[in-house]
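Following this line, the structures themselves.
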Structure 1
Amino acid sequence: MAQYSAEILWQRGDQNFLDNRYSRGHRWSFDGGVTVPASSSPHVVPLPWSDEQPVDPEEAFVASLSSCHMLWFLSVAAKQGFQVDRYQDQALGVMAKNAEGRVAMTEVLLRPRVSFGGALQPSSEQLHELHHQAHEACFIANSVKTEVRCEPVLD
């Protein structure tokens with residue numbers, strides 16, 4: 001069993017809190033030493049109480065799914081002898097009401113564009129199979145109810 005941790009810190013400072021007009025800016029600190037500025041999404045909490053610049057939880061959710069898929073894809077491709085030179089994903093998350101009528105991330109669409117080098121190049125079918133295997137192995141995708149779809153972008 002592996003455990004992962006993150007420290008989330010928000011401080012009120014001298015802001016009035018009880019009127020619900022306080023900054024949602026906070027920070028995420030991870031065990032490797034990285035600290036990331038974070039905030040609520042301006043789509044959820046209006047400006048100026050949110051900040052557009054930092055990462056928001058919804059973006060982090062989409063990024064974690066995309067990152068996990070990519071890491072598995074790279075592993076599967078390497079084991080099958082395909083040399084990946086570049087992997088880029090323009091992932092998109094959709095927040096809407098789910099089947100229970102609650103607002104949730106209902107869909108995440110991964111749109112990876114992968115460039116291969118070397119003599120062995122995957123066919124379109126092999127590329128889709130690589131993504132299928134990556135999706136099946138992704139810990140994050142296996143942990144959520146959200147539909148996670150992968151539509152590879154072919155060059």
Structure 2
Amino acid sequence: MTHPAFTDEDVADLARRLLDRSLPKAQWTHAAHLVATLRLVRTRDEGLERDMPGIIRAYNVAVGGVNDDVSGYHETITQAYLAAIRAFVAALPAGVGDGEAAARLLATPLGDKAWPLGFWSRERLFSVAARRGWAEPDLAPLEAPPAVREPSP
């Protein structure tokens with residue numbers, strides 16, 4: 001899958017527009033979720049497990065969405081990606097800018113929307129219980145995220 005390229009400024013702007021709820025809904029893609037989370041982990045990581053649900057829920061409502069038992073905020077998916085992105089950031093070499101970090105992140109298996117389905121069955125992952133709260137994986141233990149690697153040209 002090909003993902004858009006991001007500059008350092010693009011990454012910062014994406015996170016800012018998520019936080020101030022000015023990001024158009026059409027731009028809230030899987031890649032945007034990951035890149036905004038990457039920036040938030042790099043700039044304000046403390047308490048993000050607690051804060052991210054409110055950030056996403058408020059954004060969803062601001063763009064006309066809902067947060068209910070079938071759409072909107074999903075606790076298990078959010079917390080799984082947050083943990084994986086946090087580990088990814090911790091493994092980045094010093095001096096890697098946000099744009100380069102985004103490219104590297106999107107080049108890992110995390111860049112594929114189906115990544116969680118390697119750990120959770122579809123039935124469990126998309127259950128109301130998993131949407132509302134953390135659900136342990138039922139297919140494989142959640143392992144460390146993929147190693148940091150250079151993006152493909």
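Quick one: helix-only ellipticity at 222 nm (-39500 (n - 2.57) for each DSSP H run of 4 or more, over all residues; to 500) came out at -15000 when computed from one of 1, 2, so which one is it?
Of the structures listed, the value fits 2.
Quick check for you: by relative contact order in percent (Cα under 8 Å, 6 or more apart), which of 1, 2 is greatest?
Structure 2 comes out on top.
Comparing structures 1, 2 by distance in nm of label points 7 Å out along Cα→Cβ at positions 17 and 57, which one has the largest value?
Largest one: structure 2.
Identify which of structures 1, 2 gives the largest calculated value of Kirkwood radius over Cα pairs in Å.
Once Kirkwood radius over Cα pairs in Å is tallied for 1, 2, the winner is 1.
Shifting gears a bit: One of 1, 2 was used to compute Cα extents along the principal axes in Å, for residues 41-80 alone, and the answer was 50, 14, 8. Which one was it?
For Cα extents along the principal axes in Å, for residues 41-80 alone, the value 50, 14, 8 is produced by structure 1.
Read the figures in this text as sums done on the coordinates, not as results from a lab. On a predicted model such as this, the values are computed, not experimentally measured, just so you know. Cβ atoms are built from the backbone, for glycine too; each structure is taken alone.
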